[in-house]
Structure P
Amino acid sequence: MEAVNSGLIYGLEFQCRALASLESDDDAVRFVVGTQGPRASNQIHKLQLCEDDSPNLTKKIWNHPQGEIWQLSANRCDHELICARYTNLESDGSLKQGANVYRLNDNDDMTLNSEYSIDCKDLSHISWMPGDASKLMVLAENRLQLHDIQGKEDPVAQGKLEGKGFNELTYGTWNPHQNCQQYATVNEYHVRGWDIKSMKQAWTFESPGNQVVRCIDFNPNKQYYLVSSGDDAALRFWDTRNLKRALAVRNDHSHWVWSVRYNQYHDQLVLSSSSDGHVVLASMASISSEPHGHLIEEEDDLDGSDGDGADDKEPSLEDGKIKTFDDHEDSVYCVEWSATDPWVFASLSYDGRLVINHVPRSIKFRILNLV
């Protein structure tokens with residue numbers, strides 16, 4: 001564990017792809033990470049940021065003998081619950097895929113007991129329903145299944161992607177608006193919105209150039225808006241009411257963008273991570289719920305005047321890249337904002353390096369109108 005270039009680095013022994021941010025009643029910043037070692041018993045690490053005179057991390061580690069962890073999803077209502085999606089090579093050579101719901105207790109036991117399990121072929125994504133501690137959406141092959149972990153083994157609702165061609169659903173996320181009655185999925189370069197009550201499609205769009213979409217995220221504060229990222233190395237911002245073309249496009253990366261996240265409180269701030277090894281913090285103020293503010297694009301000007309003597313005139317909030325974080329040396333598969341502190345985020349690269357960073361203080365002060 002070390003601090004480099006203002007980022008706090010935590011190294012894990014195995015390769016990693018799974019990262020989630022935990023809610024907490026005491027507003028502590030906590031992240032959970034899962035390892036993906038193919039030939040050893042894997043682990044789940046819960047890390048808590050302690051920002052005293054010298055920032056450091058405290059940790060709690062559990063063994064995960066069930067297999068390689070591909071994804072972690074944190075329950076927003078029950079802060080101790082997580083769901084882990086995993087694969088495991090069985091003794092007969094077959095590949096087992098599944099997901100387990102665990103409760104992260106703080107006792108001395110290093111073994112986690114599953115409270116709910118899903119065994120499913122071609123399981124590709126899991127996500128807890130916001131505002132409901134028992135509902136879990138599962139994507140497998142061309143199906144989306146809503147599970148209730150309160151003693152119900154079979155899905156309580158199910159939808160299916162019809163048609164020919166590549167129909168595997170690879171990613172999904174909840175629309176936080178309208179009582180979470182909509183869920184969006186990705187299959188190749190198609191993004192679709194589903195009505196949860198009917199499990200029918202509500203809208204759809206395609207990424208230009210038939211480029212694979214890797215991640216999507218809804219704006220938490222502005223209805224109808226979402227962002228997509230993928231193999232064209234771009235972020236594309238959409239309005240689901242008019243999907244003929246993207247509202248805006250950002251090209252801050254040079255390779256596939258695996259993860260993109262809106263800040264849950266200040267949605268003009270957008271994080272992205274890529275196979276180019278970089279994490280980018282950008283501003284998209286023009287299409288945010290806070291279109292007016294005091295953010296300027298060039299970092300060199302953040303702590304000084306605007307250079308023309310007009311110090312009495314506040315700069316307007318502009319779209320642009322705020323900062324590139326280059327703490328990683330491998331593909332950065334995950335980036336997550338803290339669920340409790342809007343100015344803290346974590347990123348995870350395939351080589352097992354977790355880095356916790358902060359939004360630059362000057363940006364924070366401008367957003368809060370403290371300058």
Structure Q
Amino acid sequence: MLEVNVMANDSPLWDRIDSSGEYSIYHKRAWENVVENTFGHRGVYISAQRDKMLLDVLPAFLVEKPFLGKKLISTPYEGCNGGFSCSDLETRKAIIRKVLEAAEELNVKYVEIRSSFPISELKESGFIEQTPLLITELTLEAIEKNWMMLSSKHRRNVRSAEKRGVIIEPASQLKEMGTFYRILSQHYKDLGLPFFSTKFFIQIWEQLVQKGYAALLLARYEEEIIGGHLLFYSGNTLVSKYSAVKKDDKYSALYASYALFWEGIRLGIVNGFEKFNFGVTGESNSGLIDFKSRFGAETYPVYFYYYPIRGKIPDFAKYYSGYSVIKKIWRATPAIITSAIGQKINEWVC
């Protein structure tokens with residue numbers, strides 16, 4: 001008998017998910033805590049069991065805002081990880097039916113499910129498929145083999161960073177996360193994209209880094225933190241979640257970003273991960289795609305599936321690649337204003 005249910009807060013399944021290496025970080029209770037504590041979105045995790053054996057879990061969140069309505073997303077703040085884990089068609093179809101049933105009960109505008117691979121069962125159930133973003137992944141094998149997969153320019157830049165005195169080391173204090181946050185928020189402002197409040201990164205530190213679900217690598221130069229790389233431990237994959245370095249002329253020739261990514265790859269190999277996920281990229285950002293691919297990685301489309309119920313579905317690709325005039329205005333707006341507004345925008349655009 002296949003049992004499919006929305007998981008309760010006190011469900012014993014949480015312990016089984018948290019202790020399993022088969023599920024991504026986005027399936028675990030710690031991530032649900034991060035999202036709920038930061039943004040107020042309620043977790044609607046759907047589990048499938050047969051004879052008390054856990055077959056799969058689909059993590060989703062109810063996103064609700066006054067005047068904007070409700071939507072059910074698996075998973076917000078993540079481009080492609082955290083979707084279906086099993087390949088059994090009957091189980092997937094049963095979870096899909098339960099998702100749509102929950103969506104009707106919650107009176108949402110639409111359901112959104114994100115995946116790193118195509119899911120035909122969603123299309124058969126009436127979901128609309130879009131591929132708004134690209135994902136870049138690297139197979140991890142051995143340090144020497146992966147080193148030779150880098151382009152000659154990337155290898156030269158990693159060596160140059162070391163010769164110039166850039167040191168990569170893990171963060172050990174919350175205040176170091178704060179320093180990284182300031183560098184990262186400036187990076188997003190330069191891109192013209194609204195960014196999160198510090199609360200999100202404090203939650204990541206407390207719920208993920210301190211509990212062994214994530215790591216923050218720091219780039220130091222002359223004892224100053226000049227950049228960082230936040231990585232999530234997610235099943236068999238090490239996910240590059242956020243990375244940024246200072247852009248001042250003083251630091252531009254240090255190649256710290258190359259060193260941070262290579263050290264992330266090394267971390268993944270040493271800890272036995274099978275893949276290194278470079279994160280999502282908009283199709284128009286050819287420069288960033290090229291930077292990632294020169295580590296020996298391959299790029300694929302990300303699949304977003306939408307089921308409209310009482311409203312229009314969004315254009316996620318436009319958020320990354322469009323709105324050029326708005327982004328120009330955002331870059332010119334004082335940081336004290338964008339910092340206050342950015343969190344509110346990301347509570348809905350997630």
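Values quoted throughout were computed directly from the atomic coordinates according to the rules given, and no laboratory measurement underlies them. This one's a predicted model, so the numbers in the text were calculated from it and none came from an experiment. Cβ atoms are built from the backbone, for glycine too; each structure is taken alone.
Which one of P, Q has helix-only ellipticity at 222 nm (-39500 (n - 2.57) for each DSSP H run of 4 or more, over all residues; to 500), as calculated from the coordinates, equal to -12000? Display every interim value, and only then the final one.
Details: P: -500; Q: -12000.
Only structure Q yields this read-out.
Given a value of 12 for relative contact order in percent (Cα under 8 Å, 6 or more apart), point me to the structure among P, Q it was derived from. All intermediate terms of the calculation are to be shown ahead of the outcome.
Values: P: 12; Q: 23.
Going label by label, the one that fits is P.
Comparing mean projected area of the Cα convex hull in nm² across structures P, Q, which is largest?
Greatest value across P, Q: structure P.
Could you tell me which structure in P, Q was used to calculate distance in nm of label points 7 Å out along Cα→Cβ at positions 48 and 272 as 2.8?
Corresponding structure: Q.
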